[in-house]
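Enquirer: As structure tokens, here come the structures.
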Structure 1
Amino acid sequence: MANVDPKASRFSIFQGILPIEGPRVSADVIAGITLAALAIPEVMGYTKISGTPVITGLYTMLIPMLLFSLFGSSRHLVVGADSATAAILASGITGMAAPRSGEWLALAGLLALMAAVFLLLARIARLGFLADFLSRTVLVGFLSGVGIQVAVGEIPGMLDLSVKGPGTIHKLAATVAQLEQTNFTALMVAVTVLVVVVALRNVSKKVPGALLAVMGAIIASWAFNLESYGVRVLGPVPSGLPKLGLPEVAIDINLIEKLLPTAFAMFVVILSQSAATARAYADRYNERFDENMDLVGLCLGNIGAGLTGTFVVNGSPTKTQMVESAGGKSQISQLMASFVVLMVLLFFTGPLAYMPNSVLSAVVFLIGVELIDIKGMKKIGTERPWEFWVALITAAVVVFVGVEQSILLAIVLSLVVHTRHGYLVRNMLLVPDETQGWRQQPIGSKMQVMPGLLIYRFMHNMYYANSQVLNHEIVELARSADPPLSWFCIDAAAVNDVDFTASETLRTLQGNLASQGIRLVMCEVVEEVRQEFDRSRLTDLFGRDAFFQTLGAVVIAYSQRNPSHWNGRDRLNPNQLSEGESS
């Protein structure tokens with residue numbers, strides 16, 4: 001069943017909420033409360049990755065989440081702070097301002113607005129399908145690389161060390177060099193948080209282990225005055241609603257040019273990750289969704305982020321899974337989570353001042369470790385060894401070069417993988433089977449349907465990357481045929497498109513085969529390809545009687561024009577072939 005509803009492309013709201021199913025509302029509300037309990041510590045942790053104040057993590061779950069809930073199409077996708085886009089943000093503006101400063105936060109807000117512009121342009125051009133061009137392979141590698149970068153980057157925080165400088169390897173080396181300065185009280189607190197979160201997660205994923213661990217650490221910090229032991233704490237956290245307004249930064253063309261690659265990298269990750277997550281849950285529940293309408297929700301969510309003093313938001317697989325595990329089935333869950341965050345902002349930010357920095361580092365460290373998809377990498381290595389190296393290279397570029405550069409590489413590698421699949425196409429020969437109608441045989445078998453007739457099935461669209469394969473295989477089959485061929489039939493059942501290069505290749509092949517006394521015919525050509533042949537005048541070149549609807553029709557026509565090739569020993573009945581074939 002197709003999940004994208006063409007009628008849903010009209011601009012409308014509440015697609016993720018309506019229809020409201022009365023018996024499910026209570027479950028959605030409980031799932032929303034659970035989401036808030038699980039995600040609040042997580043989004044606060046993401047601020048350590050993005051370099052923004054802790055309170056901005058809560059802001060990502062307020063207006064941005066609310067806007068996507070109202071305007072998005074998916075009933076399940078949860079939008080909020082995300083580790084990948086937070087890492088791209090920090091990487092892109094490093095050196096342009098001091099982390100957690102007003103200027104840094106203004107640049108983060110501007111980037112959210114720029115990402116929203118890309119999303120809006122993608123919606124206008126209906127480019128939701130572009131999400132399909134980041135392969136699962138490179139996404140596994142990219143997220144694993146981000147996980148390594150994030151986890152390594154939080155080790156100094158758990159040790160309560162001040163390590164600065166760009167690059168994962170530099171941070172790791174600087175941490176090792178400062179190990180003797182470790183604050184063991186902060187480390188003990190961090191390790192305790194890790195143990196509590198992991199242990200409670202093993203008990204039940206519905207238990208808000210991170211929230212309980214963070215609350216326990218805050219109480220311990222207040223009760224035992226951990227700051228007196230040298231443990232650094234967050235300090236006062238502002239309460240109340242975020243201020244609405246444009247980022248307070250002088251915008252000029254030079255600044256836009258500097259931020260453009262970072263904003264585009266964010267856009268690519270938002271587009272691919274959000275669409276992949278929404279599609280997965282729509283498939284799971286056999287529901288419809290509109291990728292282009294989701295772009296509207298994501299665009300508005302990032303506009304909300306940019307205007308409320310926080311950073312870019314993205315469709316989050318982890319938060320979406322939190323809601324699904326808690327029984328949520330619509331965007332009512334996200335509306336409830338936003339309400340819970342509103343209550344926290346209005347009444348409960350005071351205790352956050354006592355939270356040790358090492359606690360947030362521990363939470364983020366776990367997030368990073370969970371992003372390292374070892375099982376996924378092993379599965380790729382087992383099933384597709386060539387693609388494993390693609391994933392590994394992508395991960396390595398994240399770790400050793402940077403997140404932003406890895407996104408560009410991921411796009412290139414995805415296109416390389418796509419092109420390679422089309423280039424290394426495994427074409428087949430078709431021969432009759434007395435019981436099954438037709439069966440496929442490898443090219444090397446050179447088997448003919450009957451003396452002088454060979455049917456060659458091309459297993460991919462014909463385009464510039466595989467046109468040489470098409471030419472080489474047909475020329476070789478015609479040259480080495482025994483007995484010599486009279487007809488060469490291309491079965492185009494798997495061909496949906498023929499580009500200009502492939503059309504010229506077919507034109508050349510027709511001339512070469514004709515010079516050898518071989519007629520080139522085609523069968524099972526779809527209407528779109530026939531129209532392309534008409535425009536390129538290949539139909540006139542081949543002759544309109546060179547196109548057949550079925551394999552059986554080819555055999556009948558050939559046997560009628562070459563009766564000497566039809567005899568008892570061939571054991572072929574063209575009428576049976578026509579009836580038994582699989583078109």
Structure 2
Amino acid sequence: MWSNPRTMPILLPKLLFLPWVVAIFCAAQWLHASPNPPARNPYIADSPWPMAHGDPGQSDYSGQAGLTGPSRALTEQEIKWVPLGPANAWEVQYSPKYPDGRRVIWSGGSDRVVKLDAETLEVLATFTTGQEKFYTEREIERYLAKADKLAGTGQPFYDHVMKTWIPLVYRVPSFYRLIDNNNEVYVLYSPIGTTERRQFLRVYGDAVATDPESDIVLKRQWEIPQSLVGEGFVNAINMTQDGNISIVTTNGIVMVVDRQFTEFHQLVLPAIEVLPEHRRPGLLSVRNGIANDDKGGIYVVTSSHMYRVQWTGEKLSLDSKDGGWSSAYPNEVGNGSGTTPTLMGWGAEEDRLVLIGDGARQVNLIAFWRDEIPADWEAIPGYSRRVAGTMPIKFTDDMDKLVQAEASPIVNGYGAFFGNMEPSKKVPNQNNYNRQLVAQMASYSQPGYAPRGGVKAQWNPEKRTFEQSWATNMSFPGVCTVSGASNLIYCIGRRDGASTLEGIDWDSGESVFHYVLGKGMRYNLFGGAVHVAPNGAIDCGCGGGLGMVRIQPRETKKR
């Protein structure tokens with residue numbers, strides 16, 4: 001058995017010790033294993049990106065592998081642009097697979113709903129939504145060309161942007177959309193260009209369920225009673241783990257309705273007032289999306305509080321006996337949080353948190369215990385006991401500069417990345433909160449205005465604290481996406497006056513690659529997000545949602 005009997009006394013103890021080494025190594029690996037990805041909701045489409053922010057927990061996490069470089073400038077043939085109309089492409093979602101193996105992209109909600117082949121981007125079907133002006137491809141191109149011509153002119157540039165965006169962006173609540181497991185698309189809709197305040201939850205789908213090229217039909221709709229929403233507008237939708245639609249309005253009303261619109265439930269949130277010294281025209285008490293967990297929790301952030309509204313299956317409740325809670329958070333400036341609540345931790349043994357950026361002059365990460373607060377938890381000084389952790393998100397060392405987080409954190413395991421969306425230079429005063437926000441987003445394509453900075457925070461479950469993992473001074477003027485398969489953050493960035501696609505290492509923050517795309521408004525995310533497409537390309541709703549851009553270098557292989 002032994003080729004050299006003299007080695008037997010030496011090797012035998014080592015071999016006997018080996019199983020213990022392996023066992024200890026495996027235990028260490030288990031202890032440091034990445035937490036689970038977001039829990040899958042069986043009523044959401046089986047798709048790489050079926051809804052805004054990717055999943056009900058709003059993590060902007062993708063399990064799809066994406067591009068890996070190397071860095072270079074792309075040719076026109078490697079970048080596809082599809083004009084789709086104002087606000088329509090701000091979010092794009094991918095369908096489940098059809099019987100022939102194909103997927104489609106669903107987009108729209110303002111002047112149209114559109115369906116594209118997910119591989120070729122061919123427009124397969126278009127449904128005009130109502131009485132709104134339908135923007136032709138020629139009008140879209142003319143708008144972008146004029147915006148590029150006015151670049152650097154100051155107020156004339158912003159005036160041009162406002163003509164198209166202001167009538168739409170704060171009247172069409174169509175950014176938060178989702179596809180269910182029946183390949184039906186849920187879209188919030190309000191008529192444009194009228195004095196009516198009618199609001200609908202519409203459901204679109206295929207005329208022939210098995211045919212990706214069939215016509216789009218309006219399958220059903222719910223006209224939301226004005227008595228339910230008061231003076232507010234429906235702001236966002238999500239889906240509960242038992243397959244109902246959760247809804248929040250701008251004035252803090254939470255609803256749950258079944259997918260056939262036969263039964264609904266309502267709860268009005270308390271304490272959504274803004275301090276008088278911080279009130280301003282157009283300020284919304286709820287201006288972000290909502291997150292849903294796998295235990296019936298619906299997470300809503302107002303301009304003053306973080307809430308868990310519990311859906312019990314029969315009612316909505318803030319009662320702690322049902323699992324509901326609320327907690328105040330710092331709001332020095334008065335705008336409140338600019339981030340959609342984002343869930344972290346999904347396994348039974350994991351710390352289950354919900355994260356936002358607060359309303360301080362220099363934004364902080366604030367995390368709350370989602371479920372029962374640990375019995376041995378001591379409150380952080382100055383915060384309620386519900387707050388699990390805080391950490392400054394420093395995009396700048398200028399402590400006099402107002403910096404709020406408007407890009408929701410992207411979460412992978414116990415890591416959370418915040419990108420800066422505050423312009424590097426002060427944008428001219430537009431004398432209105434909504435106009436100012438639009439102007440800031442439009443400024444990203446203007447010389448010298450692109451925001452800079454990103455910070456990754458890491459939750460330490462042993463210390464139960466957040467620690468800064470890394471920070472960067474790169475430019476990420478939009479919402480990024482993290483690919484768990486590639487271990488990369490994908491962002492639309494800015495370098496030397498041109499837009500880029502950036503691939504950032506999740507663990508180190510180092511640039512792995514970047515593709516130079518080009519200049520102009522066409523690549524301005526306008527606060528939108530990038531997604532990893534089913535074939536590994538990168539898609540973004542660009543040009544202020546006027547169209548989508550697909551970044552597909554020649555070396556991209558179908559995954």
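FYI, it's all coordinate maths here, none of it is from the lab. Keep in mind it's a predicted model, so treat the numbers as computed, not measured. Cβ atoms are built from the backbone, for glycine too; each structure is taken alone.
Enquirer: When you work out percent of Cα pairs over 23 Å apart, for residues 424-535 alone for each of the structures 1, 2, which one comes out largest?
Expert: The maximum falls on structure 2.
Enquirer: Then there is this: For which of the structures 1, 2 does the calculation of relative contact order in percent (Cα under 8 Å, 6 or more apart) return 23?
Expert: Checking each candidate, the match is 1.
Enquirer: Matching task: 183 is the computed value of volume of the Cα convex hull per residue in Å³, for residues 208-495 alone. Pick the structure from 1, 2.
Expert: Only one of 1, 2 returns 183 for volume of the Cα convex hull per residue in Å³, for residues 208-495 alone, namely 2.
Enquirer: One of 1, 2 was used to calculate distance in nm of label points 7 Å out along Cα→Cβ at positions 184 and 456, giving 4.1; which?
Expert: It traces back to 2.
Enquirer: Can you spot which of 1, 2 the value 92, 56, 55 was calculated from, given it is Cα extents along the principal axes in Å?
Expert: Going label by label, the one that fits is 2.
Enquirer: Then there is this: When distance in nm of label points 7 Å out along Cα→Cβ at positions 144 and 520 is compared over structures 1, 2, which one is greatest?
Expert: 1
Enquirer: I have 0.45 for FRET efficiency 1/(1 + (r/R0)^6) of positions 48 and 472 (r between Cβ atoms, R0 = 25 Å, to 0.05), calculated from one of the structures 1, 2. Which structure is it?
Expert: Source structure for this number: 2.
Enquirer: Name the one structure among 1, 2 that helix-only ellipticity at 222 nm (-39500 (n - 2.57) for each DSSP H run of 4 or more, over all residues; to 500) of -4000 was derived from.
Expert: Computing helix-only ellipticity at 222 nm (-39500 (n - 2.57) for each DSSP H run of 4 or more, over all residues; to 500) on every structure in 1, 2 gives -4000 only for 2.
Enquirer: Figure out for me which of the structures 1, 2 the number 4.2 belongs to, where distance in nm of label points 7 Å out along Cα→Cβ at positions 160 and 344 was derived from the coordinates.
Expert: Corresponding structure: 2.
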